[in-house]
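**Q** Below you'll find a set of structures to go through.
Read-outs throughout are calculated quantities, based only on the coordinates presented, and are distinct from any laboratory measurement. Note that the coordinates shown come from a computational prediction; the quantities given were computed from them, not determined experimentally. Cβ atoms are built from the backbone, for glycine too; each structure is taken alone.
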Structure I
Amino acid sequence: MELRQLSYFVAVAEELSFTRASQRLRVVQSAVSTAIRALEREVGAELFDRDSRRVALTAAGAAMLPEARTALAAARAAAQAAAGASGEVRGVVTMGTLLSTGRVNVPRLLGRFSRRHPRAAVRLQYSPSGSAGHVRAVLDGRMDLALASLPGRAPAGLAHEIVAEEDLSLLAAPDHPMARRSAVTLAELAEESFVDFPAGWGNRTLVDRAFAGAGLSRQVPLEVPDYVTARALICQGLGVGFLPAGAAGEMTGVVEVPLAEPLRWSVSVIHSAARPLSPAAAALLREVHAELEV
């Protein structure tokens with residue numbers, strides 16, 4: 001079993017398409033298909049159900065996927081450790097980030113990392129499912145580390161450390177009745193329509209839990225994947241919404257409404273507790289910590 005075969009297998013499993021996998025790997029599709037067939041012969045089981053319309057993992061493929069990711073991560077770590085024996089950090093680090101990261105200035109820390117380790121590279125990724133997606137990616141080895149918002153208890157197998165905290169700001173249109181209030185409670189907001197972010201985003205989870213903890217429900221008819229769209233919809237009076245204070249403070253055309261009981265939002269740096277960080281990932285984590293001293 002070759003690392004190349006495992007790499008091709010993981011790419012097809014994540015893309016669920018031989019065409020997209022070949023584009024991602026920058027090899028011809030026939031080479032990917034040949035490698036997968038050879039791997040299936042070696043393991044003695046079909047890894048994919050495939051026809052002209054769809055590609056799906058079989059039970060054997062689903063069982064093999066996390067182990068294949070672990071093997072590839074170990075191979076990368078071994079290569080980076082060997083390169084690091086000379087004192088030079090090399091390799092590629094995959095890092096997840098968020099729209100808001102509080103006091104952690106991601107462009108600045110990436111700039112420092114690049115200047116100090118010119119032979120290393122960082123792949124910066126966002127997840128459509130927000131922090132929940134980052135947690136899954138870190139646990140299964142698709143990301144080396146990530147910045148994520150983790151309301152409540154962190155999942156087993158995850159190392160985490162809070163690196164930033166701030167309140168969530170409640171925003172409303174200037175002519176919204178709430179905009180004239182000196183403070184509002186969650187109970188008073190229960191009948192409002194909300195502009196919010198998809199399930200899995202840390203700020204959405206925090207607000208949902210706060211309402212549920214108070215025995216309240218709320219309506220979220222508008223879900224958006226970015227702050228600009230959220231601000232535009234709130235500005236039009238289509239709902240109120242919560243954003244991290246750092247992002248809300250930069251927005252025009254909306255009014256911040258004080259909460260009687262503020263909601264505290266945090267950002268953590270996370271990585272696997274089961275797998276050691278590669279030298280490059282460890283160097284990037286040091287740059288995250290350095291941001292706390294700026």
Structure II
Amino acid sequence: MIAYLFPGQGSHSVGMGQAAVENSSAARDVFAQADAILGFSIQDLCFNGPEDVLTDTVNQQPALYVTSLAVLAAMKEAGGDVYPAAEFMAGHSLGELSALAAAGAISFEDGLKLVRKRGELMKAAGEKSPGGMAAVLGLDAAQVIEACNKASAETGNLAQLANDNCPGQIVISGDSNTVARTGEIMQEMGARKVVPLTITIAAHSPLMASAATEFSAALDNIAINAPSVPVIGNTTAAPLTTPDEIRAELNAQLTGSVRWTESMQYLVGQGLTELYEVGSGDVLQKLMKRIDRKVARKQFA
């Protein structure tokens with residue numbers, strides 16, 4: 001059984017999507033369409049940077065989305081073994097929107113407008129309610145949740161598990177002081193390493209509430225269809241098969257946790273044998289190696 005996986009923020013790099021465009025007219029068409037919709041050249045930004053502008057969440061989110069859909073278009077154009085039939089799709093955080101577009105649940109244009117809006121809203125929410133994030137190695141999810149709850153009770157503010165990426169690699173998010181206190185508690189619990197992330201946006205936490213409210217309004221203005229194949233939801237770790245399920249997931253995702261380990265374990269339980277990471281980078285392949293190394297991992301970029 002094959003699944004297509006779509007990367008999220010942190011997988012970007014200058015030059016992303018260029019190989020696909022050089023080898024596929026279908027990929028070139030995707031970038032040309034994106035440039036027309038956005039009103040500026042996302043292709044030039046992806047290929048040439050500068051890196052600091054590409055890294056800005058307002059640009060990084062549409063850049064990753066467009067690159068993934070351009071790579072998918074190149075795969076379709078090549079056909080054969082390059083484009084095997086997928087029985088499931090999933091995307092990490094932002095990548096969930098790429099997966100939904102790939103599965104036909106939302107149109108390319110609507111998805112691109114949503115990811116651009118998502119980046120703008122997350123940046124504004126970060127300025128309105130600054131927070132922090134930290135990666136922790138060597139504790140399981142239950143231990144991290146325990147530490148977050150203890151720190152939150154002490155400070156009166158909030159930290160929570162943001163991304164359960166794979167066994168031993170978890171990200172927390174929330175109020176900066178509470179995130180720092182959680183880090184201290186986790187080290188006392190035996191964490192191998194706690195690394196504060198250089199980010200002022202507390203993604204996947206209630207500090208994104210203002211972004212989630214406005215994003216929900218944007219969702220109300222687009223058509224959502226049943227996907228051609230099930231897409232595994234980040235916050236439920238379960239298949240999204242109806243428009244109502246998709247809308248509920250996208251509404252919950254900005255403030256809810258990304259349950260990636262459980263999502264991949266669900267696919268393994270369904271008989272997953274191969275994953276194809278579609279887009280920039282190889283982060284999701286590396287995570288799967290930690291989750292279940294028996295699954296064959298391939299990259300299309």
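**Q** Determine which structure produced the value 18, 17, 14 for semi-axes √(5λ) of the Cα gyration tensor in Å, for residues 174-269 alone, calculated from the coordinates; the candidates are I, II.
**A** Values: I: 18, 17, 14; II: 30, 20, 8.
The correct label is I.
**Q** So, one more: Using FRET efficiency 1/(1 + (r/R0)^6) of positions 102 and 126 (r between Cβ atoms, R0 = 25 Å, to 0.05), single out the structure from I, II with the greatest value.
**A** That would be structure I.
**Q** A follow-up question, please. Can you say which of I, II returns 115 when volume of the Cα convex hull per residue in Å³ is computed?
**A** Attributed to the structure labelled II.
**Q** With helix-only ellipticity at 222 nm (-39500 (n - 2.57) for each DSSP H run of 4 or more, over all residues; to 500) derived from the coordinates and found to be -15500, which of I, II does the value describe?
**A** On the way: I: -13000; II: -15500.
It was calculated from structure II.
**Q** Out of I, II, choose the structure whose coordinates give FRET efficiency 1/(1 + (r/R0)^6) of positions 30 and 238 (r between Cβ atoms, R0 = 25 Å, to 0.05) equal to 0.00 when calculated.
**A** I
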